[in-house]
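The numbers here are math on the coordinates, done by the rules we state, and not lab data. All of these numbers come straight from a predicted model, not from anything done at the bench. Cβ atoms are built from the backbone, for glycine too; each structure is taken alone.
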Structure 1
Amino acid sequence: MGETPRVALVTGAAQGIGAEVARVLAAEFTVAALDTNAEGLLALVSELRGRGQKAAAWPVSVGDAAAVETVVERVERELGPIHTLVNVAGVLRMSPVVSMTDEDWATTFGVNTNGVFHVSRAVARRMVTRRAGAIVTVSSNASGTPRMQMGAYAASKAASTMFTKCLGLELAEYGIRCNVVSPGSTDTAMQRLLWKDEHGADAVIAGASESYRVGIPLRRIATPRDIADAVQFLVSDRARHITLHDLRVDGGATLGC
């Protein structure tokens, strides 16, 4: 009989950081790629399979607890036991708090916080019985630093960061590690929506006193690969004694705070 494949489940895998995490992990895992963007998922899976790597697409909203439970059960039945979970799915709704709608607030928390809870709970239940596994939540440096017009986003990321640490504390006795990767500005479609023109990256690097942003000391925007490499390290055996940790990958933008 062949060796049981190690499965990595990645949410938000259709684009940006999630897609890059899937690409990096596909070198050593069978990837279960989750996202609401079915077309993007199929393109990613086709790409990975074209390289001879194993991957499958699972269109689902992480905000739907019942749907998540069903998908996780199917992944384990059809692909194998989930060894690694990476929570990447996220949304950003920019708005001053005084004009923020209930829908913007609910949608942001529905994906960024509830989604992390739904997927982590479903996967962790199964990891516990095997007494093995690694979970990484991709949060944001905004989880610890106030940002203008990002009240819902920053609050939702702060919640998912602390949730992941609490989860890690509860799962440590089973040998399951839970960590956080907190990117700063990263060159993704979400980031580019915030840019006013083709000089958007330069503006982010320089910072802006009117919005209380100090800029990026390393003088560059992160790439999705920068974030994926950090995730890859934390789920690997090289990080076997690291848990409850928040790894900031922002070029120094939050001054290490």
Structure 2
Amino acid sequence: MNRFETLNVNLENSVATISLNRPKAMNAISQTMRREMIQALAAAEANAQVRVIVIRANGRGFCAGTDLSEGLAGYSSIDEQIQQEYKPILMAIHHSAKLHIASVQGACVGIGAALAMACDLVIMADDAYLYLAFAGLGLVPDGGMSFHLVNALGYKKALQLFAEAAKLPASECENMGLVNKVVPVASLESQTHMWAETLAQGAPLAQKFGKEIMRKVPTSSFEQTLDLESKRQTTCSTSADSQAAILAFFEKKKPVFSGR
């Protein structure tokens, strides 16, 4: 599947793995990487064989943030750059019908941290850390980082971490609910693949609609959430997958889901 300069992409057992591949630059996100990431995510979304997408990185660290050496890379403002090149990546993950897992080792900095937090699930190596470097550079959080921090931690703690340009080790990220799992660095790759392949055997429609519902919770009322659950449950309960899974339950067999 790989045809990119700054990414490695492969597909195995219904899991598409997108690896940031600028290890000498600590996977700082260049303009080429941004444009290739948009393409890679779109291709994985369109591929019916893909059920789960893993975003990981080669080298010692996950991502050093934006490649500052490129400046605005031809844009007139950073707002224009974010809107044209970062927002499509982050919204592709947000709106995807498929689950995205960030697999993080070493440093995960700035917009790189925002990329990881945008994923539905996050697994971190025990040597990893999030570095909210924005304030130290005289900048505000971007890439939706404020949204993730406030929703996970509340306003006061989120603001404190931003203002202090905090470095959060993996154990603290797990305790704060920012990530799902922390594993030894030596087993990060194997445990990521094991988790992704297990999820890829799940029910695609249920995962799609469950993700949709839960993504909307922060901006929805209880009644709106209840109503959306009811509508999506109608779709799921009448699907071939649900019917087959109920039959498998009574037959004491493991269900096989087709996404229909």
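Miscellaneous remarks
- With distance in nm of label points 7 Å out along Cα→Cβ at positions 113 and 177 derived as 2.9, matching label from 1, 2: 1
- Here the criterion is distance in nm of label points 7 Å out along Cα→Cβ at positions 73 and 145, and among 1, 2 the highest value is seen for 1.
- For 2.2 (distance in nm of label points 7 Å out along Cα→Cβ at positions 201 and 233, calculated) the corresponding structure among 1, 2: 1
- Source structure (of 1, 2) for percent of Cα pairs over 25 Å apart, computed value 47: 2
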